[in-house]
1. By the measure mean count of other Cβ atoms within 10 Å over residues 247-254, tell me the structure among P, Q with the highest figure.
2. Starting from the value 17.8: which structure in P, Q was mean count of other Cβ atoms within 10 Å over residues 207-214 calculated from?
3. Using Rg/Rh (Cα atoms, Kirkwood Rh) as the calculated read-out, with 1.00 as its value, let me know the right label among P, Q.
4. Suppose you compute helix-only ellipticity at 222 nm (-39500 (n - 2.57) for each DSSP H run of 4 or more, over all residues; to 500) for every structure in P, Q: which one lands on -7000?
5. To test your reading of the models, identify which of P, Q gives 0.9 for distance in nm of label points 7 Å out along Cα→Cβ at positions 119 and 335 when calculated.
6. Relative contact order in percent (Cα under 8 Å, 6 or more apart) computed as 16: which structure among P, Q?
Structure P
Amino acid sequence: MPRVAIGLRCRAMRAVQIEEFGGPEVLRLAELPVPEPGPGELLIRVSRAGLNFGDTHQRRNQYIAKHELPVVLGGEVAGVVERVGPPADDSTSGRDPSAVKITHGPSDVPGVGDRAIALLRTGGYAEYAVAPAARAFRIPDGVSDDDALALLIQGLTAWHLLRTSAHLARGESVVVHSAAGGVGSLLTQLAAPLGAGRVIATAGSDERRAEALELGADVALAAETGPAAAPAAAVGDVALADRDGLAGPLTDALIAANGGRPLDVVLDAAGGAVFAQSLAALGPFGRIVAYGNSTREKVAVTNGDLLRSSRAVVGFWLMHLLDRRDMLAEPLADLFARAARGELRPRVGGTYPLADAARAHADLEARRTAGKLTLDTTA
């Protein structure tokens with residue numbers, strides 16, 4: 001059970017809690033005690049809670065990290081710091097290894113009254129949330145809560161996909177799947193400034209492909225993965241993957257979009273056939289980075305596949321950065337600076353009242369949304 005803030009005991013908060021795993025209908029509004037910040041933690045009065053596709057996996061108990069029920073979902077919030085827990089020291093920080101001494105910690109750790117964004121394990125879909133101070137950051141003046149949230153999980157993911165996981169080199173070709181989504185729209189904008197020579201976007205409609213071009217893609221196409229009538233044609237190095245049946249229509253379309261040359265980098269959150277056929281489009285030393293599995297379809301890649309092709313398959317999960325403040329603060333500062341200069345436009349999609357979290361999840365799963373989705377905890 002969460003600890004209760006004594007001074008706020010008479011002010012129970014609204015939260016969206018699940019007591020069973022399943023569809024959007026399991027997200028139900030509840031009254032819960034306001035949590036109390038422990039050592040090295042902040043209590044944030046939440047104005048916006050971010051939604052991410054991974055939340056739908058958590059709701060179905062299909063996520064990488066498992067949760068015990070009941071649980072309040074939500075891994076990111078924006079709001080105002082209302083209380084600060086006692087300083088953490090070596091003897092009290094065992095509960096959360098990321099805790100820091102707030103009075104002597106990094107200068108960018110927000111204090112009482114500061115507008116802040118924060119990364120959480122759970123608990124974001126609520127009017128109040130407790131966050132480790134080491135995962136909380138001041139929101140710069142002139143940046144809205146919605147824009148700040150769009151640059152937190154999704155912005156950090158986009159930055160690290162290109163810089164940390166793909167190790168993008170200058171002049172390389174990059175494929176961004178789901179280029180109109182929250183992460184994809186930021187990837188499309190960041191790829192060229194971070195060195196990409198050609199940016200190839202995929203999206204599911206003419207409107208979204210047009211938007212990808214506006215955001216900076218050199219070409220935009222549909223991610224058609226239907227079965228090939230015959231074994232896919234060998235283009236460049238694709239013949240290596242054909243032995244294992246990975247290539248397909250999307251393989252040929254991606255290579256054609258790159259002027260007939262195999263690709264250097266693919267960034268994929270779909271999995272399934274999109275992943276497999278994109279992998280087959282990579283040239284030697286090409287990298288595909290998997291950062292989601294929205295199709296919930298698994299793909300088997302053998303060591304023989306990789307040996308014969310000199311390709312690399314890389315995974316990325318933002319949770320592995322939570323205890324590395326240097327890998328959060330510096331990229332986030334870069335993202336905020338680019339946004340302030342007008343070089344990066346966070347794409348904010350819909351904002352839903354807290355009580356409509358189930359509708360937000362349904363819209364997200366049905367692909368009826370684009371950009372960053374948030375819950376308004378004040379509505």
Structure Q
Amino acid sequence: MLERIGRFLTLVWAVIGIIRNGLFGIAQPGVPMEPQNTLYPTDQYVREAYLTPIWQTGIQYNEALTPLALPDGQLPDFSLLYPIGEVLSVRDSSLAVEYTAGTDYTVASGKLRIPPGSSIPTYPYTFAYPAEASGDFRIQRADDGHYIELGNGTDSFHVTQLAVTYRPAAGTAFPGAIPAPQARFLPHTLTKLENKEPLKLLVLGDSISFGCQASGWGGFQPYMPPYYELVRQSLEAKYSTSIDMVNESIGGKQSDFGAENAAAFAEAHNPDLVILAFGMNDGFGVSVMDYYRNMLKAMSAFRAHNASVEFILVATMLPNPAVAMKSMHAEYLLPLKTLSGRGAALADMTSVTAAVLSRKQNYTDIAGNNFNHPNDWMVRVYAQTVLACFE
């Protein structure tokens with residue numbers, strides 16, 4: 001019965017969204033982009049390279065890959081987001097060590113192969129999925145009886161990840177919908193940016209928006225800034241202006257934290273733009289209806305203080321799909337779509353994550369803690385998805 005009620009409510013939300021935003025108010029998928037083939041250095045952070053969207057099919061810079069063995073101990077050939085046309089560089093996660101083509105790696109049928117005798121470190125399946133539940137940071141998998149090793153607040157998974165720069169094979173496309181341009185939903189923000197007026201940006205979310213597992217947050221090489229800092233840097237560079245940014249995100253918080261504190265944050269900061277990014281922690285127990293109510297309450301509180309405030313609503317990345325807990329993360333996307341429209345753009349990391357995982361074989365390729373925090377590569381994808389809202 002409750003499930004039927006939930007389906008009915010989601011239908012109601014969809015109708016409300018169409019009525020509120022107009023039939024064409026909800027953002028439609030974007031169109032494929034021209035490939036970007038400028039070759040930038042691969043041993044350092046280059047904003048232009050790192051913020052080029054992964055859905056354009058030109059050079060892919062320092063895409064993360066964890067050389068994790070299969071449960072039987074065999075080392076597979078590793079899939080990247082796109083089939084490989086040409087490898088340009090393979091480095092360790094710090095970007096300081098470059099590996100040698102032909103000796104340390106080869107390409108086989110569009111995948112990266114690590115041959116015997118390679119100097120690239122590889123890791124057993126039990127490194128990420130131990131058979132025992134000892135330790136404070138392990139939760140059970142849903143499928144094979146093993147556990148998920150968590151690396152919260154450490155570089156234990158970061159240091160295992162390779163950074164692969166490559167040209168995709170000809171004719172390949174991004175395996176999902178292209179994030180939609182939504183500048184029309186942010187008219188006040190764009191006007192301030194274009195006129196070089198002061199802009200106050202508030203970031204409000206959970207540990208992902210706090211910055212957890214970005215190497216810059218953790219203090220380890222190559223010191224990748226969290227996604228919100230990449231967004232700020234990109235907008236400041238594009239519009240030749242400065243942005244006053246404040247972050248009230250706290251690790252472990254759910255959407256009710258935003259709902260309960262939005263009025264106080266509005267009073268304290270009077271933001272022009274709010275990045276509202278809850279869902280990862282909610283997804284293991286908060287009903288879709290309660291999540292919707294919390295997000296709506298938070299938005300309403302900000303609007304009560306400043307009627308022209310605008311939002312970027314971030315639909316969370318997906319957690320490790322192997323976890324043996326019910327996940328409702330993807331179900332939050334529809335209520336966020338109904339809340340988006342005039343004054344509120346949607347950064348759909350949920351769908352982007354699903355597309356990425358349809359190609360990449362290990363969740364360790366996208367996570368900094370093997371469970372629910374983005375690694376440096378996925379931090380960049382977060383920033384790219386948020387920045388797409390300004391197009």
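1. Biggest value here belongs to P.
2. That value comes from structure P.
3. On the way: P: 1.00; Q: 0.97.
Computed on structure P.
4. Numbers: P: -7000; Q: -9000.
This figure was derived from P.
5. Of the options listed, only P reproduces it.
6. Source structure: P.
Read the figures in this text as sums done on the coordinates, not as results from a lab. Everything numeric in this text was worked out from a predicted model, so none of it was measured. Cβ atoms are built from the backbone, for glycine too; each structure is taken alone.
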